[in-house]
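Visitor: Given below, in the form of structure tokens, are the structures.
What follows draws every value from the coordinates through simple rules; no lab data is involved. Everything quoted here is computed from the prediction, not taken from an experiment. Cβ atoms are built from the backbone, for glycine too; each structure is taken alone.
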Structure 1
Amino acid sequence: MTFLSILFALIAEQYKPVEKDHWIRRASNAWLDFVVRYVDTGVPASGRLACLMAFVPPVLFVLAIHLILLATQPVLAFLWNVLVVYLFLGFRQFSHPFTAIHEALLDRDLDEARRLLADWQGAAINTDTMSESEVIRLALERAIVGSHRHVFGVIFWFMLPFGPAGVVLYRLADLASERWPSQASASLGRAAREFFQTIDWLPARLTAIGFAIVGNFEDAMYGWRFHLKKWANELEAVILAAGAGAIGVRLGSPLPEPDSDEALRMAEAGEPPIIDLGAEASVRSMRSAVGLVWRAVILWLVVIALMTISVWLG
């Protein structure tokens, strides 16, 4: 049931995308805002309480429906799984703007690519003076992280015994970690980020391993080992370092030069210098990233299918 639920949800999402302004996204944001208004007091305890209030009721509701249908109507339980995965998957939420930027650059319309990237990234980043390489680099980083948040992380939590309830937990925690730091107190934003980092620690590393398997394995592992300091967010750094190495492109800020003491220590120990791997971000690397994500999706589906067959045979 797990394999078929994910497969049918992916197919449905390709034909009828769940965009970022879909009603399920608006309802999720409204629920998170409601919790903030009534729970956030600015003290550390309120942050933990807000997480419980925001995540537990929806998760229990989805889990209760899943268990009831599983015990009474297995076919409806399967359809419920497909519906929940479909609503919270959001494959096109990162692939659609990425594809639009790619097409604008193929048409040599850098201004349009900048505008599309600004719409995608939000007002926090000024894209007006970005070069083509910078636009591509940011689009690649956003797409690689988005593929994990909207696809691979969702699939991981759906495979756990919680089923669709795990999907709801993961996506709500992801939304809260993005939304609360800018709209709530510091303690609430910190609690949301820490909670999401906890539940995403293992999925992020499995996504990185998947990228390494279907891409350039050696460069992906090298990036994972030595390039994590290029990004501030630890979880995103693991995914981006492995993804950049897998497609052979340089992402993130340049590596800092080691100070004199560190350089001397490395020389005495015979350690090779840490270098940036890969080529400059280009339109070709965008095509490589698309192929990487789809190969990783197929890898996950094959693994889930083999697990399902082994359970049936057992």
Structure 2
Amino acid sequence: MTTALEHAIEILSDPTVTLSDALRRLLVVARRIGADPLAEWIRNELNGYAPESAVPSYRREADLPIRLTFNGPMQSTHTVTLHRGDLPDELGGASEAPTLRQPAAELEKFAKLGNDPGFPLPVAWIQAYRHSAEKGHAPTIEMMILNHATVVVPRTYLHGIVDRIKSMALDLALSLEDVSPDVGSPGGPTVADSSRLAETVQVTLMQVYGDHATVTIGDQASVASGKSSTAVQIAQGDSDALLRAAAAYLDHEGIQDLADALAEDGDAPGEQTRTFLDKLKSGAYGLAGGITTNAAYDGLIQLFSLAFPNFTF
């Protein structure tokens, strides 16, 4: 008999199944293992993100093109496409890419439109652009005036978001299977009784939300605060759990170097570990997607404080 997790993996692997249908299968698993933050992420993807809710980095970080439409004599029209980097500072910040809070089904629908969808910029921005152009600070066209401005959301960008969500969900499902084939089955392990399962979910959510994530997993989780903070249950002295959680911040090579440093220090942090952290802070190591150097350093310090509370940095 096919388990709920096996079914989720099968559906998430099928390119003909919509993202929404695939996520509903994973929602069953998330509810059964008691991973409330994971279930909330899936529900937000299915229903859309509320105005006050945190939005994943893949829905809010993009340098989207801005389409400017100028009008001139004899009903002439000219369209120019720019990016925020082409604009003066007083205009660039006001034209930041919109946060995509729509349900995943809508993103899939937008991606299949005949033209790239867009978000019109307000009249106040257009007026500010005109003033900037008069001063020679913004690109303009002789004898023409800007009347329309739109932040364009390329369909390729939307396809990329949909594919990324589905890939992350599939990768999580496969990682859950690595923990136990009984994950998601009635009576199977939950995040409350399996620290490894809790860590697997936490790492995924850190990758989902990027620099601003604060995630609590399980009733006994230790909560950390601050930018890119983590909340994951790690027993004191458990360097293996620390290295698994470090995947939220470091790429594979970085994790291996951290493991080597800990091994040289005798499986407890010492001078080699301090050297590794100093190099990390200087940007010497590759990072997980959506993570900055400072966020990775701060996150690892939080993990070390859980596993080795007496270690000083």
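Visitor: Taking helix-only ellipticity at 222 nm (-39500 (n - 2.57) for each DSSP H run of 4 or more, over all residues; to 500) from the coordinates of each of 1, 2, which one would give -25500?
Guide: Label of the originating structure: 1.
Visitor: Which structure, out of 1, 2, was FRET efficiency 1/(1 + (r/R0)^6) of positions 63 and 255 (r between Cβ atoms, R0 = 35 Å, to 0.05) calculated from, if the result is 0.20?
Guide: The correct label is 1.
Visitor: Given that percent of Cα pairs over 37 Å apart, derived from a single structure, equals 30, which label among 1, 2 identifies that structure?
Guide: Answer by label: 2.
Visitor: Quick check for you: by mean count of other Cβ atoms within 10 Å over residues 47-54, which of 1, 2 is greatest?
Guide: By mean count of other Cβ atoms within 10 Å over residues 47-54, the leading structure of 1, 2 is 1.
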